[in-house]
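Before anything else, here is the set of structures, which you'll find just below.
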Structure I
Amino acid sequence: MAEGTAKLRVDKWLWHARFFKTRSLAAKVVSGGAVRLNGARIAKASVAVAVGDVLTFPQARDVRVVRVLALGERRGPAPEARALYDDLSPPEPRDPDPSKPKPEPGGRPTKKARRQLDQTRGEALE
């Protein structure tokens, strides 16, 4: 088969690229209609992907957008899997304002603060 016409099942490719731990989990996500291939929703795990296709799917709390760069022959180590795709997902903002001071932790109230709380709440049950 020539490289330009090579295709692979979408569930198998997602598993090869290490987006899902098992192939059956990848197939379940595809069957649920959560995966889009080039913008079109797919509902069968047997749909074939080719080099250059764009996949959009949920992973954890994020939505991943990846372009297929290669079709894997096996589910190899992570660096090998990373070479199968180009991540097009927008980067997550780490910290919106790092210069903003963080609030001080409350900690345990002092004896004086506990007495004031007791007065405002009323007498403590004994």
Structure II
Amino acid sequence: MKSKKWIFAATIVILGLISLLYVGYKTNNVRFGIIRDDLPTLVSGDYKNNDNLSLKPGVYAIYAKRGKGEIRFAGKLYKLDDALFVRAQKQPGNVKNAVIYEESPKIFIGEDSKISVKGDRKFLVSFVKR
């Protein structure tokens, strides 16, 4: 009789945890999945996807790896510096990519998207995709 109570209690706890994770996932409070950080690094210049830039269409976080500058994309101007990247490098393992993704501006890159990168001579920009 006692083992049935334990099984019932364990089932309730497991179902509760699954429900919490599902709700967190649907409200974007909990994220699952691998973050890709093996994407191109850009220097100052103009880029067009499928011309001199090869990215699959999707949402990307854009961040400065080094230096300070600005990105012009889809009529918006994003000012970036490497402070976020430096702070994220102090995090363990894949947490650094999660920090970069969560705190960087997100842009949707389509088939023929154009990106303009301007900054100091050591300005490097890269992407992270979830």
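When FRET efficiency 1/(1 + (r/R0)^6) of positions 73 and 113 (r between Cβ atoms, R0 = 35 Å, to 0.05) is calculated for each of the structures I, II, which structure yields the highest value? Please list the in-between numbers first.
On the way: I: 0.00; II: 1.00.
Structure II gives the largest value of FRET efficiency 1/(1 + (r/R0)^6) of positions 73 and 113 (r between Cβ atoms, R0 = 35 Å, to 0.05) among I, II.
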request  = For Kirkwood radius over Cα pairs in Å, find whichever of I, II sits highest and give me its label.
outcome  = I
key: For -7000 (helix-only ellipticity at 222 nm (-39500 (n - 2.57) for each DSSP H run of 4 or more, over all residues; to 500), calculated) the corresponding structure among I, II   = I
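Identify the structure, out of I, II, from whose coordinates relative contact order in percent (Cα under 8 Å, 6 or more apart) was calculated to give 38.
Working: I: 19; II: 38.
It traces back to II.
Values in this text are rule-based calculations from the coordinates and carry no lab data. Keep in mind the model is a prediction, meaning the values are calculated, not measured. Cβ atoms are built from the backbone, for glycine too; each structure is taken alone.
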